[in-house]
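Asks: Some structures are shown below for you to check.
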Structure 1
Amino acid sequence: MSNISGLALYLLAGLIGGFIGYRLKITGGTLIGAMCAVIVINLLLGRNFKIPITYTFITQVLIGVMVGASFSKELARTLLPLLLPVFLSTLVLVSAGTIVSLILVRMGILDAHTAFFSTSPGAMGVLLGLAGDTSADLPIVLSFHIFRIFFIIFTAPLAYRFLQNWLAP
């Protein structure tokens, strides 16, 4: 199978998997479904097809457009009174990720690029796009983020219930 046929197979599998994830209403289901479908194809065929660099560029542009399009004056007005808590929570999350990445690098577990993008908080698609511009090991970065998504999906309802009960009058 040629690389072009493989890419077409990836796109078809990704569309089907993404649609299934979307229809199942899984958090991040479109992305997770597409990714899982392509992983299954790779495992069944026993090989990976090279993704052209233009594909990465187009994906990053589309993500940038989506993020930019979600910003509005109303969002800015909503965020203004929350600026300090948003800044502090972001600072804590980025600092924690950076500290964990330093530990992983110092222990010799991961290289600096892979560690940083693996432990950075944020949207998986955006971070994978950024990591793709470096020498980061993308499957490892992806694995960290996939695990984090599944972990949040399964533990968030329990944590929320615990918090609700703990804070209840």
Structure 2
Amino acid sequence: MELNTLTLPLDTAITTKLDEAIGWARESSLWPMIFGTACCAIEFMSAAASKYDISRFGAEVVRFSPRQADLLIVAGTITYKQAPVLKQIYDQMSEPKWVISMGACACSGGFYDNYTTMQGIDEIIPVDLYVGGCPPRPEALLDALVTLQNDLRTNKYNPRRHKDFKGKLDHV
């Protein structure tokens, strides 16, 4: 027998829990959709570029159709006029889906405290992770992505977790 020959027994079986296999698959294949409206979108572009390389984390398949995405990254200022569009995009995403609010403006309205700017996107859609900063560094977005992946691996997120969420645009 040669030293560089690899032989596997034909009766090898790998066992695992179904939840762990599903968590591993979800963790390793996030398909983000970016809803970028301001300077935070430029930081997302930097995170997707070669220096930070979001593809190392299994999230390089950026989609521009909500029906093909499972991770919505809202980056930038959201006005009340944009809110129905954002809500429609969120509603069109298939389950399970996750949301990252990126930047001070998306998280809390930032320094825009006026009648046109939404004071946080959690007024209309449920948010899983918040990335602070104005604008946040690409490392902060990657940290949020790794946090989400760790939670998906351990099945911390229940697919029906936002079932009872009622935002300002939800009909009673």
Structure 3
Amino acid sequence: MGEQINTHPKRVSFGTRVIAFLWDYLIISGYLILLVLVSYVARPLLAPLFEADPISAEITGFVLITLPVYLYFALCEGSKSHATWGKRKMGIRVAGINGKPIGYGPALFRSVIKFIPWELAHFTIWHMVIPSCYPDYVLNILLVAVYGLVFFYLISPIWNKNNQTIYDVISRTVIRHKG
């Protein structure tokens, strides 16, 4: 059995969650900077993958950018610490709604749900940049959906009694203060 996570009724504020994510974004930004630097060397290998068609570009972008970010969140939140670096800095952790730690499976599911808008944005942008079979109005609807999802994700903790985001509700998780 894993350690029990504090189920203290004091909610983790929206601001605390945002600051934790900004700390994590430092790590993500560092990875992206490293990726840009490496891409200068690997450009002859990577350019054809990004220029061939939107699906090839999407898959390449997913493998190089999105998947590592998903795994960062999932592996950290499913680990013994139950928190990313940013969450640890802010003294918070991810738990199941029962207050018990989550494992790697639920953490991965949570990350996938969390980053749906991000991946939908990538899909849409690649289909806008590289000619595709989708008409402009479909791509515009998808962009509006991305912004709508992001807005919904951001406001969902406001009306939820446990300050859960929609992806927390779907994945049956909650953010709690470290006990």
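Asks: I have 32 for relative contact order in percent (Cα under 8 Å, 6 or more apart), calculated from one of the structures 1, 2, 3. Which structure is it?
Replies: Source structure for this number: 3.
Asks: A further question follows. When you work out volume of the Cα convex hull per residue in Å³ for each of the structures 1, 2, 3, which one comes out largest?
Replies: Of structures 1, 2, 3, the maximum of volume of the Cα convex hull per residue in Å³ occurs in 1.
Asks: Assuming -9000 is helix-only ellipticity at 222 nm (-39500 (n - 2.57) for each DSSP H run of 4 or more, over all residues; to 500) as calculated from a single structure, say which of 1, 2, 3 it is.
Replies: Structure 2 accounts for this read-out.
Every number here is computed from the coordinates shown, using simple stated rules; none is lab data. Worth saying up front: this structure is predicted, and the values here are computed from it rather than measured.
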